[in-house]
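Derivation of every value follows stated rules applied to the coordinates shown; laboratory data play no part. It should be emphasised that the depicted structure is a prediction, and the values quoted were computed from it without experimental measurement. Cβ atoms are built from the backbone, for glycine too; each structure is taken alone.
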Structure I
Amino acid sequence: MSIVQAVAERIIDNVAQVIIGKRNEIRLTVIGLLCQGHLLIEDVPGVGKTMLARALARSIGASFSRIQFTPDMLPSDVTGVSVFNQRTHEFEFRPGPIMSQIVLTDEINRATPKTQAALLEAMEERQITVDGHTYALDEPFLVIATQNPIEYEGTFPLPEAQLDRFMLRIRLGYPTPQEEIAMLDSQQYQHPLIGLTQVVSVEDLMAAQRAVRDVYLNPDIKNYIVNLVTMTRQHPDVYLGASPRGALALYRAAQARAAVIGRDYVIPDDVKALADATLAHRIIIGPNARIKDIAPGSIVQSILAMVPVPGATVGSRH
């Protein structure tokens with residue numbers, strides 16, 4: 001697991017030069033990258049969502065594109081379009097911004113459902129289809145979507161099918177006063193992103209992604225994951241619980257967290273630390289619970305308190 005830990009630490013340290021005081025959130029982002037899963041960052045404007053995506057792309061030397069979603073955007077604005085070339089009398093494909101390795105989809109909930117759906121094939125199949133032709137996307141491929149949880153006017157809430165395709169939901173939050181002062185000092189002369197360099201090769205990153213799959217999960221840990229997900233479907237305050245894809249997301253993310261820490265096996269703490277980020281956005285609250293203003297995150301915490309934790313030694317192979 002040394003390659004996973006080394007790759008993760010180099011990326012985290014590099015991005016932390018730009019995103020000050022959010023090391024845990026950066027670690028979650030790197031976990032998503034190692035799992036080849038997509039991220040949904042839900043937070044207020046100005047807390048560094050775009051800078052996080054740009055810093056991550058620079059750290060791994062990946063191509064980066066930003067899509068600013070608006071209500072009048074068309075699916076072809078995302079995927080690309082075929083244009084007739086009068087000189088050759090043939091149609092030529094002009095790729096859209098989705099044909100990058102790190103794609104930031106800013107304010108994704110401002111686009112219409114039809115345009116949002118243009119992302120589904122890319123996120124799940126890592127390919128796009130335009131005019132009957134299929135184009136594979138380069139690896140690594142990561143979609144980082146952002147949405148503002150405060151403004152609801154002029155927005156289109158993400159459907160369950162699309163929310164389910166995001167492995168992790170992350171919130172950055174405001175910095176502390178000390179962190180905000182450090183941010184002001186770091187940008188006195190120029191933005192720290194300007195001097196950010198690549199610290200990991202794409203080859204090393206992909207090797208780390210493959211190594212994550214080798215992290216061992218004891219059968220008791222697998223049962224623990226399944227029991228947590230099952231409880232989201234049976235909880236009295238939940239209308240629709242987490243899907244099997246949610247269980248797989250928690251499984252993969254726990255593997256990555258263990259590897260980033262330096263272990264080749266998963267322990268219950270890995271699962272508990274990632275339960276909220278992987279499951280909460282997949283839970284639809286029932287009408288009665290919505291009236292009481294019960295949040296999905298609090299339901300996940302109550303489920304963690306209810307489901308028995310496997311013994312402390314079950315994570316080890318021995």
Structure II
Amino acid sequence: MSDAHATSPTREAPLEALREPLLEARELVKEFPLDRRRSVHAVSNVSLAVYAGETLAVVGESGCGKSTLGRMLIGALPPTSGELRFRGTTISGLKERDFAPYRRQLQLVFQDPYASLDPRMKVRDLIAEPLVTHRVCATKDETTQRVLELMSAVGIPQDYLNRYPHQFSGGQRQRIGIARALALDPALIVCDEPVSALDVSVQNQILNLLNELQDARGLTYLFISHDLSVVRHISDRVCVMFLGKVMELGPTEEVFDAPRHPYTRFLLDAVQPPDPHRRGEELRLLEGEPPSPVDPPSGCVFRTRCPYATERCATEEPVLRAAGASEVACHRADA
């Protein structure tokens with residue numbers, strides 16, 4: 001990632017909006033059965049709130065459960081247990097017919113702009129698909145006009161209306177995906193690694209577009225990424241996950257400048273080490289295989305790789321506790 005991302009100022013959080021959650025998860029669990037006795041523990045007892053107008057980033061290594069969490073939050077995956085509330089109304093467990101109005105409010109931008117667009121469909125049909133499915137427009141002409149407006153909003157020339165996905169660059173395809181997500185005027189968009197498949201220069205363009213659309217339309221983002229320089233550039237708050245659990249959650253500036261969980265500190269040091277002596281200590285202890293999501297460690301799931309683990313960490317699972325403006329799930333924060 002370019003230095004521009006690392007040095008960009010943190011966006012000012014919309015404090016006036018940080019009152020009632022737009023979307024709230026309460027003890028969400030997602031398990032994928034392997035056989036009668038074993039399951040993959042993808043997400044374990046995750047509770048968090050997303051506020052109107054903000055960008056909440058979810059970060060962590062591959063396999064930590066961040067994409068699974070994102071899909072649960074928009075109803076694309078049913079939780080094994082737990083509750084999901086949108087604007088104060090419980091929406092988890094609803095039948096498809098009852099969930100349809102909420103689906104319009106919760107949209108997804110996929111990671112891979114090459115795989116997320118049907119190569120047999122023209123741009124006009126790709127962007128119009130949600131409009132047609134939800135019967136938003138009364139006529140074909142109205143649908144076409146709406147598609148043209150969306151293309152303009154994301155920077156796709158309107159005379160490309162009848163082109164196919166293979167005729168576009170990766171960045172242009174991602175713009176098409178964003179236009180499709182905007183079609184139903186959603187309140188929240190889950191952006192699942194939306195720039196990871198793009199060149200660095202194009203990443204900047206897409207991030208700037210997302211910021212501009214958020215300001216113009218009052219959008220709320222859940223931004224999933226493993227790239228911390230991107231996260232610092234775009235997010236108001238950061239949720240750090242490890243093996244399906246939340247390790248730390250707080251304002252972007254505080255999490256980056258004063259990380260309170262050893263895992264968060266390791267992730268940041270791996271990008272831009274602030275202290276070579278501390279970096280060496282933690283990197284040595286993080287060698288080896290990560291724990292299995294099929295058989296996670298007892299107590300704290302990070303303890304087998306943590307340089308500060310104690311006997312208490314093996315027997316007692318830490319819960320998220322207030323620590324400054326953040327929350328952290330670590331027994332060291334109790335001291």
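Worth pointing out:
- For the set I, II, ranking by distance in nm of label points 7 Å out along Cα→Cβ at positions 68 and 84 places I highest.
- Identity of the structure behind 36, 23, 18 (criterion: semi-axes √(5λ) of the Cα gyration tensor in Å, calculated), options I, II: II
- When FRET efficiency 1/(1 + (r/R0)^6) of positions 100 and 220 (r between Cβ atoms, R0 = 41 Å, to 0.05) is computed for each of I, II, the largest belongs to: II
- In this comparison of I, II, the computed figure 17.9 for Kirkwood radius over Cα pairs in Å, for residues 124-211 alone is attributed to I.
- For helix-only ellipticity at 222 nm (-39500 (n - 2.57) for each DSSP H run of 4 or more, over all residues; to 500) computed as -13500, the structure of I, II it came from: I
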